[in-house]
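Once you scroll down, you'll see the structures, which are given as structure tokens.
Each value in this text was obtained by applying a stated rule to the coordinates, not by laboratory testing. Only a predicted model underlies this, so the values are computations on that prediction, with no experimental measurement involved. Cβ atoms are built from the backbone, for glycine too; each structure is taken alone.
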Structure 1
Amino acid sequence: MNKLHIIGIGYRPFDIRAKKLISEAGIILASDRLYEVFKRYEGFEAVKDKVRVLNKINDTIVFIRSTIAGGEGSKPMVLLASGDPLFFGIGRRAIEEFGRENVEVMPDLSCIQLAFAAIGEPWDNAFLLSLHGGPDPEKRRRLPYGLQDLPGLLNKHGKLAILTDRENNPSAIASLLQSSLFSFHSSVTLHVCERLGYPDEKITRGTPAEIARLSFSDPNVVIAIKGAGRPEATAADFGLRESDIVHSRGLITKDEVRAVCLHKLRLPQKGVFWDVGAGSGSVSLEAARSCPELKAYAIEKNAEQLSNIKENVSRFGTANIVIISGEAPDALAALPPPDRVFIGGSAGRMKEIVGLISGIMLKGIIVINATTLETLNEAMESLGENGFEVDIAEIAVSRSKRVGGKQHMSALNPVFVIRGEK
């Protein structure tokens, strides 16, 4: 098999090796957009008849396989790519298809490098992601991150560099951030870097509200930077204290019990989490802060507790928590299927709640807190009848308390933690 040579273009002149490969190539593959970019390069006129335009990645891979992989021709095959082909580019796919030993990559500058240089901002502490899925819904589904993940990622990392497409465009990104809790939690500055390397290159800086009203030319890159805002009660991603969380009359899952419950849940980094009978939202807060790409739904019926959850969500900037006002199981019917569920309160409808969850959860974990033997038995029966493997732990916590100048141990009410896995 002949080697495939992928050459990044767009910003710098070709080096000596790239010039040699292009001049000796039997065929040069490029998209329509990169063909227009290639026209600006020295030496284009001498090789323009070798250029074959293919716009779809799958068509390009099939063509390469049918020629190079088939052993046809002795001249190099060159594939022109944008910027650095191994930065969310075709380089990864080519190596997967043909093997590392059969692909040579010669990168140009990446658009991310140029974008940060253009705004004078270091990028060694930025989180880099691509929302560039194009029109293919299957490709969009396979993207590791989606538009809705941005508030949580920005809250965690503080600085994002985002490759966009026509749907996930700067205005859509700005609108999402404007509508999220960042408007209460912190300031956000967006930099939209349009058509980097083109004669009409343009940089626009503004708040989410300002950027949301504008339209931008393709291709573009968005850099989002979170500024100072309301300070969090703690900088820790895990381990909030009861005193950090707004709650009513001691109605909160105690710190030690909360830690055990979260361990039992084994939360995924991404997915859907239901907190049923959320109370103050303490479990949702810990889950959302530890896993910023997890979508947490805090379901609560009590008006006072709902107010507490709203205050806590705003306080900690956990934009990946969705607050649902209502009583389970009725309030659960319209929610996306969960990967994990915590039930802190069931209002006597445990069997109905577990039955509904079982009907839509193909696999996952439910963790239930019980303070009475009646609730314990009901939880065990409900999980067992619905095909969950059940294990139980009893958490008995004693805390030190100073009395008369001496430390004494004071016991809290024991809690049963019931875990069901399917």
Structure 2
Amino acid sequence: MHKLIILLPLLICVGTATAERLVTTPEGDEIPVSIYPAEGDSLVVWLTSEFGITPRRIALAEALAGQGVEVWAPDLHAAWFLPSGRYSLNDVDPVAVGTILDDAIETRHKRVYLMAEGRTVALALNGVRRWQTDSYGTQSLRGLIAFSPRLFRRTPHGGEAAEYLPVAAASNLPIYILQPEDSGGFWRMAQDIHELEKGGSPVFMHRLPGVSDGFHARPEYSDAEAAMTASLPKMLKHAMAQLEPYGGAPAVPAPMASEAIAPEKPAGDALLRPYTETRHAPELRLPSLDGRQIDLGDHVGKVVLVNFWATWCPPCVEEIPSLQRLYRQLQAQGLEILAVDVGESAEKMRAFLADKPIDFPVLMDSRGEALQRWGIYAFPTTLVLDRQHRIRYAVFGAFDWSSQEVLDTLAPLLKPGVSAGR
């Protein structure tokens, strides 16, 4: 690879990063990098999330530098004038990752680790793969630390099979995953790890109880999230120590079945998207919050909304009032709502609902068994079943269930005597 790296002197800044640097890619794109120097022999190149560098991420970088680990935080949004938000880094050329790694390795002569979050993990893996192809001396990169990796080509709607990005099974880089338990991704970690190991990556997983994705970056956070964030510098140093014996990135990338791609943006504007397959709903038999055993089979003849959710999920909580409004409006016409809480205790649920009275039953999927059987990958996910309990619509994400669009969509299914056949 022909390296065209322009190195500027370190400029001392006040109130944010200790220093700033510009790194120029072979294509001439200038990437500003905030540097938090430290005297130790380890360095982290941190590809922050699609939502960019936040004050709490800056505080974490400073804390990690205080523990002797230098941090480089490239601002990919600024380099390409991108607004922050989901999928905002899709068009970033993975070669940028290798350019920054080369600069860090050649100028600092430290053990370098890559760190990424969410969908940015895919960019990191694609970047390392490109770097392995074009560069040399890759063992200077000791491994990847990944927060809540999202490696699907697209987020599956309920019941759909997951399709991973090609790079997930084509990485041989040592990987250490930090995975919050209050996350839809937590329930699929075994599947993620299996996919990552296909290319030869040794993979570690560190479960983080009591916190959700982005706990270390949100402006509003709980005491538990603050405590976990304060523990992160120590955890990250432990992650580096776990990765160290594996000898770093191999010089040759693992084979990949197809070309590198980025996660796909969701298509379409409809709130409720028609289900693409003719399929009857799986079995659903769970205890309800009031102690009854609820069986989906007992509701044949009714249109049923099956809503998978959890109290730690803000969008899930936000849509509860509209679900209640919908239930009161359409229950008499044959609508049933089964709200399936995943991974929480009955005691926690009773306390949560104490000031949120609802009329539809809450089912307790404490071990995530129904979630696995129904193919749920994100919270909230809701499936709409016709009177024969065929899945007609499936959607992830929260919205106003009492909207006219929803009412118009459900009306044909609720007509008396209509079988809702295809």
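Suppose mean count of other Cβ atoms within 10 Å over residues 104-111 works out to 20.5; of 1, 2, which structure was it derived from? Label of the originating structure: 1. Largest in mean count of other Cβ atoms within 10 Å over residues 160-167 among the labelled structures 1, 2 is structure 1.
When mean count of other Cβ atoms within 10 Å over residues 312-319 is calculated, the result is 23.0; to which of the structures 1, 2 does this value belong? Matching structure: 1.
Work out the source of 21.3 here, i.e. which of 1, 2 gives that when mean projected area of the Cα convex hull in nm² is computed.
Answer for the origin of the read-out: 2.
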